[in-house]
Structure 1
Amino acid sequence: MYVEWRRHTRAGMKRLMLTPVPLYERTTLFRIYEHSAIPGLFQTAEYSSVVLRYFIDFLDVPNDLDAALQARMERQNIIYSGNRRFGVVLEENAIRVQVGSPEIMAGQLDRLLAIMSLPRVNLGIIPQAAPRRTFTQVPFWIYDETMVGVETPTAKLEIVQPNEIRLYVEMFEHLRQSAVYGGQARALITRAIDNLTDDRSNGG
């Protein structure tokens, strides 16, 4: 299935935020790969507001930012309910790309450190200098063994063909093997926060 963002957001972004909730509620294992942004389920309101505001302008859709943001924040409750598990792999670039002000980005990285402490979340980061085990051009989310979501700037692909899903699962495993976890991942995040602090103190 090919879901075009502009057609799906004719009445605003809130509908887009609510659409995946039933899928989230059915899913017990999320496998998430992002290369340039923090996953929406883990975003702070301030970080998410910057992202939503950009796409409201980019897609030229009705500005329902407040309602869309509330819906996006409310769907994060899925992290804490049921017996769900979250396997997450981020490129280091995702924690380095500054979204909003340095204060917004620092708050987001603090939130990521808190999320990592949840027993149901297994979050790894692929260091920029690490040798690559595999290569992928797009972020993707795997929902159990039933669907893969691949987002582009203008649309979402929903992949349900079992052989393709298996390939994405294999790709995720290769990415996972390239990532660092625990103290090493926390050190990368802390270093990114420190760099933001240094930029502020230097007037950057």
Structure 2
Amino acid sequence: MPKGSEELTNARKDEIISACAALYETMSFRDITLREIGARTSFTRTSIYNYFQTKEEIFLALFQREYEAWNRDLEQMMEEHDSMSAGEFASALAATLEKRAQLLKLLAMNHYDMEANSRMENLVAFKVAYGNTLRTFACCLEKYFPQMDADGVQGFLYAFFPFLFGVYPYTTVTEKQKEAMDRAGVNYVCLTVGEIIASMVNKLLADQRQDQR
């Protein structure tokens, strides 16, 4: 780690992560290199190694930042709403993820390689952010659906979080993919991020109500 204040270190890390995020909006993980990330920062490319040793560590830090941002959105949702119906909760939750395209895209990636090529300290920091988001999400369920027991909350989490891995590839389809599905006779229904998430949340909540009868 380079000498200097913690504030400077964090600022440079954030600059590197933001450079990666900007590239990831139009490029794939495979095509993004440390050279290209470095070219978008205000310091030399080799300085990146003072903060991140691999490209995967930078992406993991971006992943961590996205989870932290979503966690803040969930906390804000709880602050703004004392109570919500199932439909209102589904819509509000979907809205928190509609603006998290980077998070959804990262969720669709191969996490094994990303985590395997990151140092333990970076992986732990990421897992802390992930764990905090799980706990905040559980608090949302407990607040708005007090009739849901611990098993119900856990069941919702086990169904919803794995479901998120498929949201980005399902809602972001290229013209080539559309043509291939047309030729294959696949009846693909295009849904937005908000629509598919709200639909899933409503279904999970309906299943919970059914189980409680």
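Values quoted throughout were computed directly from the atomic coordinates according to the rules given, and no laboratory measurement underlies them. The structure presented is a predicted model; accordingly, all values stated were derived computationally and were not measured. Cβ atoms are built from the backbone, for glycine too; each structure is taken alone.
When helix-only ellipticity at 222 nm (-39500 (n - 2.57) for each DSSP H run of 4 or more, over all residues; to 500) is computed for each of 1, 2, the one that comes out at -14500 is 1. Looking across 1, 2, the calculation of relative contact order in percent (Cα under 8 Å, 6 or more apart) that yields 24 traces back to 2.
Source structure of the calculated read-out (Cα extents along the principal axes in Å, 61, 49, 29) within 1, 2: 2. In this comparison of 1, 2, the computed figure 2.6 for distance in nm of label points 7 Å out along Cα→Cβ at positions 82 and 98 is attributed to 2. Taking 12.9 as the value of mean count of other Cβ atoms within 10 Å over residues 42-49 derived from one of the structures shown (1, 2), identify that structure. Value 12.9 for mean count of other Cβ atoms within 10 Å over residues 42-49 corresponds to 2 out of 1, 2. Computing Rg and Dmax of the Cα atoms in Å, for residues 18-65 alone gives 12.8, 35 for which of 1, 2? Label of the originating structure: 1.
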